[in-house]
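Heads up, there are several structures right after this.
Coordinate-derived values only; no laboratory data. Just so it is clear, the structure is predicted and the values come from calculations on it, not from any experiment. Cβ atoms are built from the backbone, for glycine too; each structure is taken alone.
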Structure I
Amino acid sequence: MRAIVSKGAQAELIAMDIAPPTAGSGEVVVDVRAIGVGRVDLIMRQLMPADFIPGIEVAGIVTSVGADVDPRWGDRRVFARMQAGGYTEQVVVSEDDVVALPDGVAFESAVASGVNALVARFCIAKAQLIAGETVLVRGAQGGIGHLVVQMARILGAQVIEGRKNSPPVPADVVIDLVAGSGARACIEQLNANGRYVIAGISAGMPPADFAGPLLTDFRRSRSLMTLSLDSYPPSVVSYAAKEVFTDVAAGKITPIVAETMSLSQANAAHRLLEAGGIVGKVVLLPDPRMVR
């Protein structure tokens, strides 16, 4: 089967033929129909050694199951998370990391929500955002950000979409998917009892002392938190994913597919992300006939 392989941080991704996977105990094999492309893929290319296969989320159909796996998973449409290895025609994953897709949720929509919607959901929960509060979303146009905006509005919060050079506005919550040097200014925008959640660093790490005002003005009781899906047990993530896809099926949230590209266009997909300005999610399709 075909896979997209990284040969190092400075090298182009290349297509290779590799052996198809087999399901071991507690595992399922998924025939991949759509692959989510995210900034984490770009970061991992820089960190991982050669012969690394990017990709942390796919959607497709279960084609085989291993020992100790409920046979009812066979032939089901699913979303699957993994640490890496998604840029392929088939993946093998733990049964704990697959979630059945409701009818009406297309494979492309599944990966356009998927990890992004999970991060958005956990950010809002961690910030304890409630109706009537004001939330500043940095990176509001991106794959995660556009879903944070939708979910916050459903809650009844007032949303400020953070953009470069936009005037400072007081906020009860900041959800930051960008970080970088601009994080310091956002600390200053936090109201008393405000909560600041960082869940992305697309602009790099913030200055080491950026959160100093939280301590020097501690009587305002403001807090700083970070968020990674890896800190949550698989059972919690799977439960949240089921709720996300239920909301997608019901039309409560609408993930944006920015562009679909064939698996062989992985390099172009990464360059698109690097260039910035993407609204929504870039999706790779192993079957080039499905590219629109």
Structure II
Amino acid sequence: MTTSVVAQYEPDTVFTPGWNLGINTGYYKASSNHAGYYDGRPQNENNINYVLSNPYWHQDIKEELMDEISRDSFWLEEYPAQMKYNAAMMFGFVARYNYSADFSLNFQFNFAKLHLNDFFNLEVWPAIPGNVQSFVSCPIIGVESRSNIDFSMMFSFASEKKSPVKPFFEIGVNLNSVNVKTAQIQIFDLTYNIRDVYGGLPYVPNMPLSEYPIKQGGVGYGLYSSVGARYIMSKDFWIELLGMINYSTINLEGYKGFGLHWAPVLRLVLSPAMLNAQVY
């Protein structure tokens, strides 16, 4: 008996009706269309002026600038030029029902924690000697958790010469949920939350202010598709390598339009032969 994978596991005979279960891992890149939510502009619900307009925080910043660069007169000159999401690791699982060797219904869930980093500029006066204008670049940071649920149809294609590699594509719909975790600015050693955690009350030092939990984000929707190839390792186990795309809305206030999100994904899948095996 040959040990050749090609001889034993011809794809069109392995894929019998039944359930698959598997795990996903990938590298998720979110569309920059929604990243402006975190750039601190005045029209955003989380904005830099929330901090700078508070007289107590403003005084703290003046003292910090004096300690660091010997200047205490400043104003906000420039917002981040192009806020964008950093690519992030994505993890999840998949459940699939095979109706035939060529057609399946697919359900998958994926989760990623997304980070954004950029800078805004404060202009200080008087200018540092030798400069016409002097600026202090200050980090602005966002963190968001994002979950994607995809419902899709999978179409597989027979391979020639009994190859263990079988191409496929998926098409379906996407539901997603986002939750804003962090929106902060840093000015030298000072860190400020630009989310209004005090329920509309101004910050006053030494006052018993309560911080309220804030839920920012929500549910979005769109389309899902992928294209990839499956490699049969055995009759009970295979690997899928694919590129997936979501064209979907993201429910962030003021930035709810569609965007293109993508990820290369590796799936490890158990076949129906293992999941449906009978024990005697």
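From I, II, which structure was FRET efficiency 1/(1 + (r/R0)^6) of positions 187 and 227 (r between Cβ atoms, R0 = 25 Å, to 0.05) = 0.90 calculated on? Of the structures listed, the value fits I. The maximum of relative contact order in percent (Cα under 8 Å, 6 or more apart) over structures I, II, that is, the highest value, falls on II. Using helix-only ellipticity at 222 nm (-39500 (n - 2.57) for each DSSP H run of 4 or more, over all residues; to 500) as the calculated read-out, with -2500 as its value, let me know the right label among I, II. Derived from the structure labelled II. With FRET efficiency 1/(1 + (r/R0)^6) of positions 123 and 211 (r between Cβ atoms, R0 = 30 Å, to 0.05) coming out at 0.45, pick the structure among I, II it was computed from. Answer for the origin of the read-out: II.
Structures I, II were compared on distance in nm of label points 7 Å out along Cα→Cβ at positions 19 and 43, and the highest value belongs to II. Here Kirkwood radius over Cα pairs in Å, for residues 75-170 alone was calculated and came to 15.3; which of the structures I, II was it taken from? Derived from I, not from the others.
Of structures I, II, the largest value of mean projected area of the Cα convex hull in nm², for residues 59-218 alone belongs to II. Looking at distance in nm of label points 7 Å out along Cα→Cβ at positions 195 and 235 over structures I, II, structure II comes out largest. Match the computed value 84, 44, 33 of Cα extents along the principal axes in Å to one of the structures I, II, and report its label. Comparing all candidates, it corresponds to II.
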